[in-house]
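Bear in mind that the values in this text are calculations on the coordinates, not laboratory data. These figures come from a predicted structure and were not determined experimentally. Cβ atoms are built from the backbone, for glycine too; each structure is taken alone.
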Structure I
Amino acid sequence: MSRDVPNPVNIISSSVAQPWRWIPSLYFGQGIPYVVVMTLSVIMYKNMGMSNTDIALYTSWLYLPFVIKPLWSPLVELFKTKRYWIIIMELLIGSLFGLVVMTIPMAGFFQASLLIFWLIAFSAATHDISVDGFYMLALEQYQQAAFAGVRSMFYRIAMLAGQGALVYLAGSLKDITGKVEFGWCVVFGLLAILFISLAWYHKVVLPRPSEDMAHESTNNMVEQFVTVFSEFFKKKNLVLSIAFLLLYRFGEAQLIKMAPPFLLDEVVKGGLGLSTQAVGIIYGTVGMLALTAGGLLGGAAISRFGLKACLWPMALAINVPHLVYVYLALVQPQNLILVGAAVAVEQMGYGFGFAAYILYMIMFADGEHKTAHYAICTGFMALSMMLPGMYSGALQTMLGYSHFFIWICLSAIPTFIVTALIKIDPKFGRKV
């Protein structure tokens, strides 16, 4: 074979085989810490007897690192390589999971574990920055497009593992041993082993792209950082756009904190009294599959009709299914198939409606600094979940579950207001 003609075997090896060695594990590793601090912590605290008020307030603070991560993202650029940050953060996250195991038997378990969860959230946000940056540096543009679905799929698998399998395991071990603490110690011990193993594995298999390097000078970086932020806040219709980012999921942001406690709480307290295993199957597995299916349908709809045409149907889809929780709270059915179907309907609607939110962020961030501006948008996205979530537990405690879910339905009003006011190019998102 001529030296001028590339060997097809080498092409397959470099463009397909090698990314398959690290993209699935990298994005599975990106998803696990997020689902742990946002969902698994809520279920664990409920199992351990914490009040809904405390759970919602304090776990909502765990969104903060994801809100402010654009502020320290330049540090990942300035110091060391993204490959270095990935490995170090995975080692740190694994060690922190191990520390959670040590806090569970402690008298001050709640306060100590919350501190560690906050450190995990901070580490996970830093890991997100380095992973997404490394993905763009290590792959050619056509490879980035080819593996976009793969990275999303393995992120979703992490969600299924965290909300489904790990919750089910914790509940099963609790039933076998009669000790809630034992089940959660095993879960976090396994997570610690997983992340230390991931760090070792990625140290071996991650490529070393020549573009992945630390910046020698900080002067231009600081100046560029200030420029990027100032340009974002000069965008047209900024106030209305920020209002949309903060209010589009206003009802869902409150519901998501109280849905697992509602499913777990005793019937006499207004809940459904499900076992931890049942919640792992219904909310963590069936719900996540429905959420994924809704997201795929939403993306296909926007590609076919455009964002503007889909916005109102999607705003309705993300809010109207909240009525199923009103039904569940009033009737308190014990049929698991019925409960699973209701959760699936709500989650599919959320997945379908959330597609509009993602596409709007892409549209608003478009421009010279679209990568950085999109990161800022994700900060507002996290803030939109953090603020309503903080008071949702206290509100539920005051109103009771049935009236709380009615309030969630009324929370659609701010969503509909910003949906009516927002301006969108009719052609945006539509496949030409």
Structure II
Amino acid sequence: MDIALTASLIMFIGVVVLLIIGVPIAMSVGISSLAAMATILPYNGALTTSAQRMFVGLDSFALLAIPFFILAGNLMNNGGIAIRLINFSKIVSGFCPAALAQTNVVSNMLFGSISGSGVASCAAVGGIMSPIQKKEGYDPKFSTAVNIASAPTGMLIPPSNALIVYATVAGSVSISALFLGGYVPGLLWGLGVMIVAGIMGKRRGYIGKHSMTLKECIKVTIDAIPSLSLIVVVIGGILGGVFTATEASAIAVVYSVILGFFYRQLKIKDLPEILLSTVKMASIVIFMIGTSSIMSWVMAFTQIPGMIADGLLSLTDNPILILLIINLVLLFIGTFMDPTPAVLIFTPILLPICMDLGMHPVQFGILMVFNLSLGTITPPVGPILFTGCKISGISIDSVIKTLLPFFLVIFLVLMLVTYIPAISMMLPTMAGLIM
């Protein structure tokens, strides 16, 4: 048997078997890739090359943004930002049918765009909104479904750790362009959820009512301005060329600390626990990037991306069908794999195919993260799905049926992002980030 084919089979079968028996995904990828490399190189050479590839894969200034943005998100969760964004969202969505559900969606979009984490947004916003909606007579299954369906928008609306990882793997792709490219798809996702929530809420009799006076609206807006300003500072600074995305992540941390103390919600005694939590989360992501670098080397050596591309193109030469197949593959992957490892493993395989079809790397990055974000609310893994159900205290089985209309509209938005490049390319092009 050809040595390249042998290495490929060892790597992919090894990953599947190790995952089935419960080995963490980073370890599964690293062990399987090392075993595959040992069939290509002498054992000592395989060990040395694997270590080198891990260091090379992590030797990127842009990757520093990941732990900083994670830390900023954790600081925001403890800094009283969520409740102020929720109060501000009531002004925006208070007149819509199912006003509290619409507030949940807008809050997830705002908080997610600041924290960059769908899970953090689902937990923070859902933890506050679920009791309020229950008190107002909302069906817990409906309110939970709305929270779960809207939480992933923060993975598209910048800053987004998944897009940073993609930029690192794809190479020579502007993080600023990716950040801008995620805005319209993320907003369309949120708008689609709002439309479905409004229709379902109107049928259930959840009318819109705006209980705030003009004076209260002004007070809430002023109170929320410091939190909302973080979006302007981070994204505006990046686009204005004042600082890079990595430097922006450090600025976000400093701003979040100042804001937490300003709101008197963040205590010095809370910092050690927040830092420890950040280190745990960031180390998982960074280690995954390191082990995936070994897999990338093996795939490049064995020419796996080329073989997969040839196999896919042998099925059909219709670009519309090929893109549909790629979407279905990514949706399937997202149902059982977290976005970060999925981006690391499948970007080298699928990006060349899409580029051959004329798709820009920025559009593909948005397309990939969109698919994998949808996977976070889909069984059997679905971290946001599990978090949302845990927060509201209801079973996953009972909420799935209510989620189906949301899945449908999100999938329709995904098709628009796939076949209309302007949705993800318009803003980066207007900003001069794509020529």
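When distance in nm of label points 7 Å out along Cα→Cβ at positions 41 and 417 is compared over structures I, II, which one is greatest? All intermediate terms of the calculation are to be shown ahead of the outcome.
Details: I: 3.1; II: 3.6.
The structure with the largest value is II.
Work out the source of 20.4 here, i.e. which of I, II gives that when mean count of other Cβ atoms within 10 Å over residues 57-64 is computed.
So the calculation was done on I.
Kirkwood radius over Cα pairs in Å, for residues 345-408 alone was computed and gave 13.6; which structure, I, II, did it come from? Don't jump to the answer; show the numbers that get you there.
Values: I: 13.9; II: 13.6.
The value was obtained from structure II.
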| message | One of I, II was used to compute mean count of other Cβ atoms within 10 Å over residues 305-312, and the result was 15.1. Which label is that? | response | II
| query | volume of the Cα convex hull per residue in Å³, for residues 201-264 alone was computed and gave 201; which structure, I, II, did it come from? | reply | I
| Label whose coordinates, when distance in nm of label points 7 Å out along Cα→Cβ at positions 337 and 353 is calculated, return 1.2 (choices I, II) | II
